[in-house]
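Every read-out reported here was derived from the displayed coordinates using simple, explicitly stated rules and does not represent laboratory data. Everything quoted here is computed from the prediction, not taken from an experiment. Cβ atoms are built from the backbone, for glycine too; each structure is taken alone.
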Structure P
Amino acid sequence: MRVLMISGGAGILDAASAAGQRMIAYGSAFGELDILLLLNKKQTYTNAYPPHVRVYPLFGKLSRFWKGYALGKKLMRAHSYDVITAQDTERGLVAWMLSRDFQVPWQMQIHADIFSPYFAAHSLFDRLRVRAAKFLLPRAHGIRVVSQRIKRSILALGIKGLTAPIAVLPIFLDVEKIRNAPMRTDLHKKYPGRFIILMPTRLTKEKNIRMAIAAMELLARRAPSASARPLLLVVGKGPERAALERQVARANLAAHAVFEDWTDDMPSYYKTADVYLLTSVYEGGARAPLEALAAGLPAVMTDVAPAHEEVQDGVNGIVVPVGDAVMLAQKLYELMADPARLAQLKKGAALSLQSPISLRAYLAQYKKLLTDLL
């Protein structure tokens, strides 16, 4: 089977990354995989993929979609594709046009809960995405979502003409790899005497890191002792970093909030932090909460899909309302002040994800979703 994938995952540029390794595994399962990689900004790409996986990076703010459509037509004429799969609405529009032009079935993938009220409220562009999704869903031959919650939100809309099956298949997570990873960094040695709130994330507006900083301002005032001072450790890059650092400075939180660049040693960070934190207003794949659970780290997070289906409030983590910094600060304070409760949540986290799906089984499920379109 030959598959044309239309993606926006920058990690695919690096064949050695987790995303790159998934593409290689997909290509092996399908037979042949061509990837139109549509990215906002130009980035370095060194083709280190095996012959059965071909990546075509295209860059530009809006032009990348027209470039993708033009190159897609050339590829469709040159090769006999069995199916097209595309992630989210902008790339879904390209897939739909190619499917229409060449009569090849296509699958629409939705990785974010785009019909959440918080998504449309985020920006005009996101409201346009919602309208595009409502147009595309009835025209897709198959729909893949990454959580039951997203499926329910689609069905609740009652979209006229929607007949394609909606399959739930989360993004693959290699649980055993995280659990077995060697511990190279101990955060409690790196930041001694701190209650470490770990936040690995892209520094973008929808992640609402401002809420985390606002909660830290409240929490810092209530820290139970100088020997257990709270520390927000934000790990990642993104366009919001300068604004977030200014927020920290205005709140006099330099001693309570630290920014680090991304690291390939995240399993160590998960294993040696006190809690994991996510404050997004909406989410896509949300792998990080599951990675935290796999490492035995309880998750404190806003009520967003899809990770909320694994994070159980009071069992292996804490769930708070979206945007409620006061509630978040209160819950974090309670965990700091009650080591027994924190230990109970850590035990619950360690017992999570006890029957992880194997890569082989996952690939078989993914391939079946595509072959069912033929």
Structure Q
Amino acid sequence: MKKNILITFLLISQAVIAQGKLKNFFKYSTIYTSAVASNPMYATPVYYVTQGGELSNYTEEFPFDYVATVGIRKVARFKYENRQSRFYDGQTESTTALSATVGSIKGFEYLAQYDLGRQQGREYINQRYFLRYLGDWFLFKGEYRNQGLAQLDYTQIESRLKLNLGGFNFSAGVAARLHDPYGYNPIAEYLETRPWWDLPRGLGYEDIYYNIDYDLDEVVEDFDWYWNDPQGLKVADTDEDFRRYIYPGIVNDFNTAKIDSVGMLGSLSAIIGVDYYYYGDNFWLHTWANVLPYHRHIQGEKDYSYENYAVDNQWIDYSGGFVLGWKLGKNWGIFSETEVMRYWDKNIFSVRAGINYQIR
């Protein structure tokens, strides 16, 4: 991740040099920070009875949700993107220009935003560092994106030739990406050759066999294992309890350590795109699509490249979306906004649609 951020900042530094004047590069940009806190989601009570008849309450009690944001941005809005307030907070603004292939102005646009938050008890970090230069015949874009909740972390640098035909902007070029070893599942590989209980045993957990006499007639009707943690404290009365409540955390730590040991991978991809924008008083449409149909591994351990998990060593990544607004007379109006993205085995999408009626 640190390497991705460094590369992005180097891109920004070079862009400043190319711009020639630091003052002009930051002119009209906005520095902002904000913080939001809210009550957590209500959790449905969950109770469990152990083999010994002991009632346990496994209801999750989430701490309050929050998100703190700091950033700087210089991103031009399209005409349909009305500024909702006098202040940016980095949370309530939905800037289509960051996702669309072509921005609304020529020249440099950029965003650097860092979010630290917690949702349903899970702490996360979201980061996005974005730099784009739009010319008459080409576009250049560098972006680092870390979506903590979606576990998507990559850097993408792309260069494309661009052609405008009747409102359509067609583009084609190459994109270089640094990313985690997506597709690699360490625990699945581990369980192909070893039983599940070997993993916790290797970490100091101990499983102890015992007999079960349900009706206390000194006849054994069943058996099971209870589990102690590395400190010798009982954490589960049965194998099922252990697999349900303790084992998932062990697996997550195991996967994280294994994936981190692989390091970042690099790939070079062909990228093609199309962008169409129309704006009128009563109707506007903005739609775009990008496809990465061909990929080559260029950095890191090839054994963990995503091509090893794809059919014929190739796959299709894509992103796209559209914004539509239509005023149906003086009172009625409909709107819809959709964004989709699939990179490797990660999916991000958002859909909004509605009807407005204004009482006059």
Comparison of P, Q - label where distance in nm of label points 7 Å out along Cα→Cβ at positions 66 and 162 is highest: Q
Once distance in nm of label points 7 Å out along Cα→Cβ at positions 202 and 274 is calculated for every structure in P, Q, which label goes with the largest value? Q
Of structures P, Q, which gives 1.9 when distance in nm of label points 7 Å out along Cα→Cβ at positions 122 and 186 is computed from the coordinates? Q
Name the one structure among P, Q that helix-only ellipticity at 222 nm (-39500 (n - 2.57) for each DSSP H run of 4 or more, over all residues; to 500) of -4000 was derived from. Q
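Of the structures labelled P, Q, one was used to calculate distance in nm of label points 7 Å out along Cα→Cβ at positions 314 and 338, giving 1.0. Name it.
P
P, Q: which one has Cα Rg over 2.2 N^0.38 Å, as calculated, at 1.27?
Q
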Comparing P, Q, where is mean count of other Cβ atoms within 10 Å over residues 330-337 highest? P
When distance in nm of label points 7 Å out along Cα→Cβ at positions 154 and 194 is calculated for each of the structures P, Q, which structure yields the highest value? P
